[in-house]
Every structure is written in structure tokens, then in C-alpha cells.
Structure 1
Amino acid sequence: MTLNIKPRNALAVAVAVASFMLTACGGGGSSSSGETPQPNDPSTPDEPSLTNVSGAGVKGPLANADVALYSLDLAATDLRGETISTASTGSNSFIQGLTLPEGYAGQQLLLVISANDGTTDINTGSAPIITSLANVISADTIIAGNEVYATPLTTMAVGLATAKADSTSSPYSGNGDGDLSAAEFTAALQVAAGQVVSTLGFGLDASFDLYTAVPLVTADTTDTADLTSVVGYRQAIESLAVVVNDLSENVLSGASSSDDVLAALVEDMTDGDIDGQSESGAVSVFSSVSTAAVQDSVTQDVSQMTIPGTTTTISDIESLIAEETDTTAVTSSTTELEDGSIDSTPGTAEVVSDIDGDGVADSEDAFPEDDSEWLDSDGDGTGDNADAFDDDPTETTDSDDDGYGDNSDAFPDDPDEYLDSDSDGTGDNADAFDDDPTETTDTDSDGIGDNSDPYPDNSDGDADDIEDGSDNCPTVANAGQEDEDGNGIGDACDSDENAVWGETNWNESNWQ
């Protein structure tokens, strides 16, 4: 499956999606070099000289299919860098002979599994209805000995991520410069998987990891949780196949193959909705039918519909998964699938992507991956539900609930204070002198701050019956308040009062 990441117009999007699907089938390819994305976890395991790659392509499991492993090249229209290894799936559907040499630890790789003339779906014994499957996987996953799988759901997610990674529209975080960076693509893979799960996941949990999940019973399927996960994933895969087949055979009257329909759904989802329109215009595959026809097919109850090529209904997927172990030669117990202990019913597909399931479409959700938020009225990056000041972009929290935002509150943890006009560390409400940084308290309420009050605990320290705040000489009793030179300092305290010794006065420069 190849997607052309530039430029962004209606023709480019259509060609890109179709190209990606084509090369997943084995066509196309590129040898151009580009930026290789790294996995989210920068740590890498010890790397052996050669690692066998195990896994499968599942819709249902494909026997005798072509398998190729590529380095990931974001400058290539099909994402294909160098061919690392090629092989095939065996008659039991598992990959055989695919290897990963040393030197790829820490990188993401492209796995492509495609049908040839001899490929069969082991559940039907016939050619698969979806013939091209792809997945982006971490080399570290392979080195760690984990199996890797490609399914129609991973194929859609990778295609959607490639188409949207550079987009600036929610829920994607690209920069719109026309180039696909490693950071953009890595982020887009998770968003795209979320959008695919929210629309065509048929009840899969929002946290379900399409890229690493296992869609069939293997030797590592050891408990109820493993079996339940397999059933849920496989039911979603086969439900998607039912819808794709219905669109191809019934809605479009056979005018487009299932592969074409799958690619059209990817293109359609570039605007977040399945409605026959992409972000750039009409989806050509669906142009001959109404939006209602497409949406009715997608949202129909598939539970009692039969898996294409079989007589098994979607609701009875457990029996099919158990039966196919005869062909895959897996000996893990499937008793819980056979006796009804595990019984799954598919959910209904949706036509509007809502990753976090909060009822607000991704395209309108300011926080598409947070089910507790959807609006950011003041554009400050904090959702309205958590924003104590949703109309003030400068404030978000009020830790002390005093009505003043923490950013402007001089005392964000004190509900009694919010201002400190004189910056003396004491809030204005408690500061008796809020415009004087040298004073904060006036214990005796005489109008003189304790720091400068000679008698801070007595309002008339010199006992002259004049309050210190009004006393022109508060430290020396002077009931008459004499002030000969009128300088506001009582004569009893005025060191500048002209001194007189007998008949001689000192006037600063001359004896008189």
C-alpha cells in the first residue's frame, strides 16, 4: 500500500491511497532514501546477527502468500526503503524463511503480505477477498522474539497515517510543510489507529493496539485474556471484511474490488468521516452511489452476517478461530472458544471518528484523545472542564479558590491573599502598610509601623497623653507639643533645634 505524501490535493490523495494499496500487493516500490522513524521507546534489545521473523497475514489467515520486509523510507511514495528480506507464508499461514539481519535495532520497518495466484484463505480454501496487507512494526519487536501481523485494520491505519501525518488539522499534529518527518509519522500512526478503531473497530476498546495485537491462536495463546483478545480482534477484522465485501458486491454491484473499497475507505476517512467525501473532495470509488448507501452498509448489524466464503456468522467467530487451529497446527487449548465460555458480539461501526469516545467528532474536538475535554474556549491549551478561567488565556488554575488565577495571584496557596503591592512578602489584606515595604504590622494601632515604633506595644509610649501617631516627640513626654522651628519634630526631640549656651548661639557657621 503506497501513499504519496505531497502535494495535498484531491488527485494526490486519491492516487496516494490507491498507490499504497497497489504496492502492498507487490507493485511499485522505491529505492529513494529518507528519514527513518524511530520507535517510541528509545531503548533497544541486544541484537543478534540474524533474527527469524514469525507471524502471519490475517483476513482470514493467508496461506502461500508473498511476504516482504522493508526498511521504512518516508521520502518514498510507498514507504519502502531497501528490501531487507522476502519470503512466503506456509500452508499453515505462518511466515516462513523471513529474516532480519543485524543493524536495524531501534528502527521501524514495513511488513507487506500480498496474495499471489496460489494464495488461499485457510478458512475458505479460496483466494482471499482482500489481497494486500501491511503493517509498520518495530525491529525491536522482532528482535525480542515477538510475532508480527498484518491485517486489513493495520493496512488502513498505516495508509491513513501516511496520508495525514503532515496535516495540521485535528487530531493530527503535522506542520503542513509537505514533507513527512519521523516525528509526524510516529505520532500519526497512533492517531490513525485510534480513528480506525473508533469507526471500524466494531467494539474494540479505544486502547487496543492494532499494530501489535495477535489475530489468531498461537503457541503463545495461553490464557483466557489471550483468547478474548484474539476473538475481539479477529471479530473486528472479519466484520470489516463483511462490510468491504458488501460495499463491493452489493452497493457498488461489483464495479470495484474489495481492495479498491478498502483503499476508498482510507481515502474517505481523511476528513474524519465515512461519507463518500475525503478531505480533498469526492471519493471516486463511491461517486456513483449515495452517502446514505455507503453509511448504511458500514453501520449495519453484522452480527448475523456470514464471513465471506464461509457459513460462519460473525457472532460465531469463536468456532472458526478454534477450527482453524487444525490447519495452523497450533496445539494451544481452544476449549473456552468451543464451549461458549468466551462469547463475543460485535459492536456497530461508526461513520464519524471519535477517538476518545466522548461524543464529539475528532474534527471538532480540541482534545481528541482526552474523553474529559473537548473545548478550549480561550485557546490556552487547557480544556474548559479543567480550566478555572476558560475565558482567560493567561490563567488556568486557582489553587486556593480565591477567584484569582495562580499566574497573577501573589499568594496562590493562600485564599486570604492575592496582592502584595509593596512586594514585602506580606499580602495587602494582612499588611497594615501595603505601600511601605519596610513595614507590615502596627501592633498598637497608633499609625506607626512596629519596625519604626519605639513603643510598638503602647500607643502612648512617653505617657504624655498624646497618642504616638500624633505625638511630635513620641519618646519624650511633651504634653505641650512645642515645635519652635515648625519642622514637625517636637522641641524635646529636635536635635536640630538651635542650641543656646548663655548669650552665645551656634548658627552652623558663626558664633554670635
Structure 2
Amino acid sequence: MPRAFFPLLCAALITGCSSAKGRLLAQDPRERAQALEDALRSGEAQKRKLVREMARELSSADPYRRAYAAEALEDIGPQAAAAAPQLVKALNDPEISVADSARRALTRLRAAAPVMAGELLCAPADVRKKLEGILSAQGDDGALALAANFKKGDKELAIESIATLAGMGKKASKAVPALVRAAVSEDPDIKTLALTALGDIGAPAGRFLSGLLASGNPSYREGASGVLAAMKPPPETAMPALVSALSDPDAAVRLNGAKALDACPAAAFAGLSAEQAGALQKAAAAAGKSGELAADALIKSGRASADWLIGQLSSSSGAARERAAAALAAFPAPPRKAAGALLAALKDPVTGVRRAAARALGRYPVTAAAGFPKEAAALLSAALRDGDRETRELAAPPLGHLAASNKKALYALIAALRSRHAEVRIAAAGAIAALGRRGAAAERQLWRAFSTRDCAQRTAAARALAAVKPALRRLPAIAREMRRICPALPAGLSKEGL
């Protein structure tokens, strides 16, 4: 082979490479398109060389050369990942076409995710926002690259990465294991942000943590239950596992499971099976904090049985009694068998119990009130004199329901029209009005209540008079008061003692 051949061959190769670069940067779009097709058909070495050359051109002073170089890197293939650092810088290029090409190229380049994740902290704010969007668009690759930042020992970078993962939502599912480890970190900032991110990721995080709760390793179960308890609320996908955790042999897991369930909204319990509701009720009977929290969750779920709630009204815990009374008050019509326990609860030392019991008793219809125990009138009448204003007011409606069939209850309402408490007088008048003609025995005392300067009491008395004796509606004074709209009292002002 002639010696002159080798210099000619080298010159041809150099010219070919130079020509390929030049054609990719040509002004003619058809020439650039043909050059890109040729580059795509070229070997790996040629592509890597072109990538290096285009990466250098991203720093050119000529905006056209930068734009054409970015365009080439956008389409040349996975080899362009080697230009990731230069493409990240190009995201801030003043030429929109350059920045857009760089963004599209980086979105396609999965291998560039670690570079972008590593640049989050030092990039300018506008570039950081673009990087977050690109990493989110990459899904699994972006999530894994961000999770890898946790191992770099840089707290600020970890915080920025966690915030980006939180914004990705379910697309950050691959980062859940790393976020769970971060959620048990000793650093409070990292821990709080990781818990927030897990909550934003939602269902995938719940499934992963549920798997850990089923582990044979006690430390895994305790760690997973602790993370779920701290999420406030935990993902709904973890609900079955959390109910199962209530029977875990480890007390810490049981407590964490109860805490997590107590933090769940009522809607999260809608999918509980009968078996799971039974397990929750069984856990609610346990002593200690876990039992109390399970009881809260059970009541919130709306799956507590009437018998269980009635039993809770006799609990030694005032908080448990109050929760049970409130749950019974939430029934459209409480079970008849609960009436006796609710009447007894009107004497409870805890104000919240008495209020909830009075509210629950007011939900019984007139027909059910007729079956109240014989001491009901006396207990409800005593509640009208309770030291708590709200309890006094709430006691009047059930007494009115009972008065339809019980003269003692009616006389107690008539006596209440002379109460020193305005809200009792007004509530009693309202209860009598609901009786209609059956409250006729109260007419005299209603006229006395009508002769007051208090607007609310006058209108309540007028409506009651018209109800017990319809002919009184024709009286101008009664008709006028029935139409009157009383002004609301200024904030902080009470009618107490009027």
C-alpha cells in the first residue's frame, strides 16, 4: 500500500468529522436534517464525538450555532447524555429556542437524571424549577435520581430533593423506600418533609408501608407503623394493614396503628369489611392509650354497635363517655335501648357528656319518647337547671317530645317559662309550640312570657301561643311578633340572667 495513502485517509476522516459538524450547524434546515440522519446511522464513536462538539457549541457566542447544536442534541439519541451538564446550563439560555431544545433533550435523556438531580441546589431558581419539571416528567428515573441525593450527606440538597419528590406525587413511587428511611431520620426537618412527601405520593406509599407491616421483622413493623402514625392522615391503601396492626404482638406497633387510624378522616373507613370493623371494635375494648385511640377511630368510622356505645357510657374515662354520647347524638334516631343510659348521662360530671346526652335525647321522635323510663321527666327537668348553658338549652326539645304523652313533662316545661335563664325560657316556648294544641295548659304562662321587652322571648312566646291556640293568630300583636326578625346579640354579649 503506498505511503501517501495513510495521510490521505486521515485527512479524509478528519474532513468527514468536520463536515458532519458543519452540516449539523448549517443554516439550511434541509442540510441539517440530512446531517442528523447521517449521524444517526453513524457508529458509536462518531456519535460521541459529535455530542462533544455540539456540547461545546452550546457555549458559542452565536445564538444560531447554540440553537442548532441544542437541536442536534435533542435528536441524536442516548449518547447525548454526555452533554447533560451543558444542556442544564442551556436551560437558562436567553434564546427561547435553545432553552426549549435543551429541556426537550433532557426530558428524553433518562441517563441524564443523576446530573440534573445533582444540579438542583446550585442551579438558579428559574433553572431549578425547570429541572424539577423535567425530573418529574421522567417518572421512575427522576425519582430514583432524586432519592440518590439523600446519600450525598448534603442536608440542603436532600431537602430540595424531597420537596421535588413531593411535587411529583404518585410518579415518585420508586423513591418511597428512601423516603421511608428519611422519615425515621433524627433530623426533624428531613423527617417532617419526608412524611409530607409520602403523604403526597399517597397510595404507592401506603402499599409499601403495608408490606412492611406484614414483615416478620418487629423493627420493620414498628418503623412502618410509626411512619404511618406520623403522616396524619396515612394513605387509605394502608387501612387494612393498620387494622391488622391493632392485634400485633408488639405493643408499640399496636399503639402506632391506633394513632394512625385515629388520624384518618371518617371517609377513609367507608371500605372497612365487617371483619375489619369487628377487629377495630375488639381493639377499642383494650385498656390503655391504644384502646382509647381505637375507640375514637371506631366511633369515627360509624361502625360502632349500639351495645358497645351504651357500654361506653359507663366507662371510667370521661373522654370515652363523651365520645360515646356524641356518637349516639350523631344517629338520626338513637336506638331506644340507649335512652336509659342517655338519661343517666344527664347527671354525668363531665359537661361534654351531659351536652351530648341531651342532644341525643332530642333526636328521639315523639313516639319513641313515650317509651322513656318513668324518671325521664324529672331528669330532663333537672337538666333545664344544669350549670351549663348549652345543656340547659338542649334539654328542652326532648322534654317537649315527652310532654306529648306525659303531663309531668308538660308541667316542667310550663315551669321552665319562669326560669331565670333566658335561653331556657325561649327553648321551653319552642318545645311547647311543637306540641300544638296539646300544650294548651301553658297558655297563661305563655302570656306572661310574651309580656317582656326581650325580642327573642316575645317572638318565641307568640309562636307558642299561636300553636296551642290557633285563634290567637288573628290578634295583631301576636301576628306582628310572629313576623318579627330579632337582631342578633353583639359578639360576646349573653342573655344570661335576663
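Laboratory data are not the source of any read-out in this text; all were calculated from the coordinates shown. Small disclaimer: the values here were computed from a predicted structure and weren't measured. Cβ atoms are built from the backbone, for glycine too; each structure is taken alone.
Assorted remarks:
- Which entry (1, 2) yields the derived value 0.00 for FRET efficiency 1/(1 + (r/R0)^6) of positions 53 and 229 (r between Cβ atoms, R0 = 25 Å, to 0.05): 2
- Answer label among 1, 2 for the case where relative contact order in percent (Cα under 8 Å, 6 or more apart), calculated from the coordinates, equals 5: 2
- Among 1, 2, structure where Kirkwood radius over Cα pairs in Å as derived comes to 27.7: 1
- helix-only ellipticity at 222 nm (-39500 (n - 2.57) for each DSSP H run of 4 or more, over all residues; to 500) derived as -20000 - corresponding label from 1, 2: 2
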